[in-house]
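Please find the structures below.
Any read-out appearing in this document is the output of simple, stated calculations on the displayed coordinates, not a laboratory observation. Bear in mind that the values here come from a model prediction, so they are computed numbers and not experimental data. Cβ atoms are built from the backbone, for glycine too; each structure is taken alone.
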Structure 1
Amino acid sequence: MPSSKPTFRERLSYSFDKTLSRGPSALISWLGLATLALVAIAIFIIVAGKGVPQGATFIEVFWDVLYQALTPNPVDPTAFPALFMVVTFGVTLGSLFLVSILIGILSNEIEGRIAALRRGRSKVLESDHTVILGWSHQVFTIISELVIANENRKNGAVIAILADKDKVEMEDEIHSRVPNTKNTHVICRSGNPIEIADLEIVSPHTARSIIVLPPDEENPDAFVIKTILAITNDPNRHAEPYHIVTQLREENNLDVVKMIGNKDHVQSVLVGDLIARVVAQTSRQSGLSTVYTELLNFSGDEIYFTDMPASLVGKTYNACLLAFEDSSVMGLKRADGMILLNPPAQTDLRADDKLFALSADDDTIKLSGLETVPIDQSLIRSAGRTRKPVPEKCLILGWNRSGAEIICELDNYVAKGSQVTVVTVSPNVEKFIRDHCGKLVNQKVRVLNGDATDRDLLRKLDAANYDHVIVLANEGLATQEADAKTLVTLLNLRHIAETDSTPFSLVSEMLDLRNRELAEIADVDDFVVSEHLASLMMSQLSEDADLFAIFDDLFDPQSSEIYLKHVTDYVETGKPVSFYTVIESASRRNETAIGYRILREVSDAGKSYGVHTNPKKSETITFAPEDKIIVLAER
């Protein structure tokens, strides 16, 4: 049986419902119409019932009724007819009813707006800001670094964060971990970064850079890839390339990210590879992680580009190294974009070159103006016979996915015949190393099953007879639990070291930077805070995309890398010497000196554990034989 046609009342009710669904503006419109209807009915009754006050015109009656509807006021009963009084009383009651509805609507709207603000769904109307997409413990390091970087911006700066997390929770955590953001305003918004509609909330199209921060979950690379796809395929995107910085865990995802970001500047930090290289090198060179931290953070000196000074054009790289008092030159950038990190000393300088150097700021790279550079030739040690490498024994305690990368990296540096012993409770580690590293050239690996926190096991392993001991944070554990086990292992190792005269270097990986202070009681030679370095690098890249090529070379085993070498190979010890002399000595070996490490300060956190990068070159220092020179070198 066909349904009957809707009645006029049903249609009217349906139209009214549709109008109400449009929100508060529709409700207020209906209240306005109801007020006009109330006034019209009241005037009709007054006119039809002959209740018009004596001498009053129609306009005056209309105004009196409308005024009473809008602002109810007492009326003099002796001045108006009874019908007029009754009608205006009815208008007053109707007005109070309509006003109460209006107040309710406005109250609900205000509450809704406040709730929306708490949900973090309002759009960020900013430009030239930094956008962070995603949330993890790394966000606090990145915010802290960007706050320092933004200090010299006169009009302040803005960081807009979009994450699938409650806005108030994000703000509370940031305030707890980064209480002073100085002239940087941090704005938090709730939303899913892989949703294009949610992305619009933080205005990525007007941002100076976008940092995609993978969450602390099992497959973070999937989040990164989806988020970059959402940015680059947004129908509202601008034509200019986006500057996107992120980090990846799996190397095979690099090509995927390059493909989807081929029209943009997408720079990916391969975090596992980065940490493995730093741990491998640091295990053989105590203090190296501190050097990297000094280079990558914004407190102190950073790497900046500047145009080649006209007075240096036509001269050599060696002359460039000695031309600056307060900046340490690291290399050149050719006009075609080629990066020359630590080029040969006789490399020619061209007018269209840029140089990059460690300096306090980009405007502090200034020529010293010295006509004669104070070099004491008598203190320079001539390049002698190179030290012959000897086989090394390395003990790795604990295991995570960086372990295989560390073993692969060690194979690039150690002498043939070296050994690596891995002690872990994780299963299938030996197969994982074999599949990941293939056939190792210079070292053999053995895997033992055991708990690295067991002191008796460490004694049976005879840990003191190893050259290097590396303690890794165990995978599969929460951050604090993994760091707690690492601390126990470090304390046991230090106790063993105190009862044994055989020296061994002890390097530890920590997950939480705050736990480093607790671990210092174990007197560890060096710490690598695993993702802290990656966070620092992403912060640097977000401020200057040109740094990517430098970092790529700096962490490439086939290019020049940072080494801490014996000061006795460069200058005489026990005598005052300027850093100009150290630079000249290193240059004769085709190396670039950028600082030094003082052994007596290795336990002083206030002095960066003895690491001094970019020292004033004219100031003299008296080195001890155990001190080190920090250089860029091939090997």
Structure 2
Amino acid sequence: MCAAKQPPVPLLEQIDSPADLKYLNLRQLESLAGELRQAIISTVEKIGGHLAPSLGVVELTLALHYVFDAPQDKIVWDVGHQTYAHKLLTGRRKQFGTLRQLGGLSGFPKRAESPYDAFDTGHSSTSISAALGMAVGERLKEGGGRVVAVIGDGSLTAGMAFEGLNQAGGLDEDLIVVFNDNGMSIAPNVGALSKFMSRALSGKAYQNFRKAMERRLKAMGSLGEELLDIARRSEESFKAFYTPGMLFEAFKFNYVGPIDGHNIERLIETLKNVKPLQGPQLVHVITTKGRGYAPAEENPSHYHGVGAKPPRRDPGAPPPPQSYTEVFGHTMVELARRRPEIIAITAAMPEGTGLTPFAEEFPERFVDVGIAEQHAVTFAGGLAVQGFHPVVAIYSTFMQRAFDQIVHDVCLTNLPVVLAMDRGGIVGEDGATHQGLLDLSFLRCVPNLALMSPADEDELRHMLFTALEHDGPVALRYPRGKGLGVPLDGPLHTLPWGKGELRRPGKDVAIIGIGVGVAVASRAAQELAAQGIDAAVVNARFAKPLDEELICDLAQGCGRVVTVEENEAAGGFGSAVLELLARRGLFGIKVKVVALADTFVEHGSQAELRRLYGVDASAVAAAARELMG
């Protein structure tokens, strides 16, 4: 009796490193692309992650690892949210299910995780600068490896990318930049002529002929130089007419493309041609974000980053609370209907910051500047000078990129600009590059700037209203995720400027929280009450200006103070309270600062990270008990 025929082993299960790709033929590579997509989709559906960006570069990832010899050759991924296929091909296939989970794989490139991750990334537009530094390093140490920067998904809207291009062209360094154009930036058509140009202009024979002709014409003296100038102008005119490459040629890059980024054969052919060339090369690749997954192709912005599928909800259960992002977006619309001077600005994240409804209702008062946080803030300053009241909505982790502009272009002249910082505090699975744990520290030191953080989603509404009533710069910081479920039906009103709120009286210890720290403080007070400790709870509301009288009165009355925040301890809210007590000469007060230690916080769920890094209710209660002795 014949044994049952065993099903073939999936190709992906046979790939333990990029070297294994070299043995596959074109048909196998195309099949492997399908397996990679399925692995990415099935994993992200379970645990969440960056779906559309990774699906768009599957063929490009295969071609890069097929042609280049990583890790000797360095591949630098801009932002890094498109590296899921890269991780699957570089020895991390068996751990892929732990992606973005506590103790598991990072969702971004991480040098400590794998030698195939050439540079730690998480913010956009850094790849060309980092890759250029590596290319110079390779030359200086005579290493011989090639360096490739893969940039796209709107990252060329940021000035830093062009700074890198400018420097690379000026140095005439051996650097390859792959421009992954998925329609978020330049999006020319891909046709037969473009394919011909890609092959012709990247071919070694063409490049050798071009250089040989230059040498011969230069040897002819002034006549040769004149002919060479005519030839160059003719070639540039030809490229300018048929291709979008003149922008990159202006930076002294040899432009190749555009080519179909989902045609593995064409990608491999082009990259093989470009690999041995000297000097800066730019390969323009056209891809479809979300390729192979219809919902992501139709709405790539929505499927850029997705959460895990939520558990099925009981139809009779009450709806979940709105997120802070949603509440902010709805309040912006409500306020803009009353006040025509309000203008909303974001940096390539209208949906992520909750401003899509605003953009739909007030398109002429909504500006998306692209991935250009520095420009966004200075642009807002210009609007403020003209009598408008701009609100700049940017994630906390990205706002730090505009620090100089906040200082010089907004706060120095005390302009009425609101900095709405979503994702303040522990963000979760996106990890160290995306946690918003520095803003209280780097903004508290800026003169003229007020700094607020709401205790719940309803207070966010009133805080935004208060910020827009203030004639000066205000930073408003709020967390990622769902609110606490408090009612949102009250009329908007201003909060007392620079004043906190005593939420619970107590005589033994004063727990002063800001932002999400207020709810943590309340839970800790309940735990302490069960142990016979009477804790006061304060909602600080303002990190600057502080409610000095409330804080000092409670500190003197209790003799013990615990501050609670989701921010680095150095320079944060707790530091502000300690500075206040020292300034008032209250040196006998015992103080514990519950905040993040001097460290970068890795990936995991928000609840896991709060517990792990000691900023949950148990940690606050323990700090209070320690003060009680």
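Name the one structure among 1, 2 that distance in nm of label points 7 Å out along Cα→Cβ at positions 514 and 570 of 3.8 was derived from. The value was obtained from structure 1. To test your reading of the models, identify which of 1, 2 gives -0.37, -0.65 for log10 I(q)/I(0) by the Debye sum over Cα atoms at q = 0.07, 0.10 Å⁻¹, for residues 138-361 alone when calculated. Answer by label: 2.
If percent of Cα pairs over 31 Å apart is computed to be 63, which of 1, 2 is the source? Computed on structure 1.
Source structure of the calculated read-out (Rg/Rh (Cα atoms, Kirkwood Rh), for residues 298-577 alone, 0.97) within 1, 2: 2. I have 0.05 for FRET efficiency 1/(1 + (r/R0)^6) of positions 274 and 562 (r between Cβ atoms, R0 = 35 Å, to 0.05), calculated from one of the structures 1, 2. Which structure is it? It was calculated from structure 2. Tell me which of 1, 2 gives 10.1 when you compute distance in nm of label points 7 Å out along Cα→Cβ at positions 50 and 330. Of the structures listed, the value fits 1.
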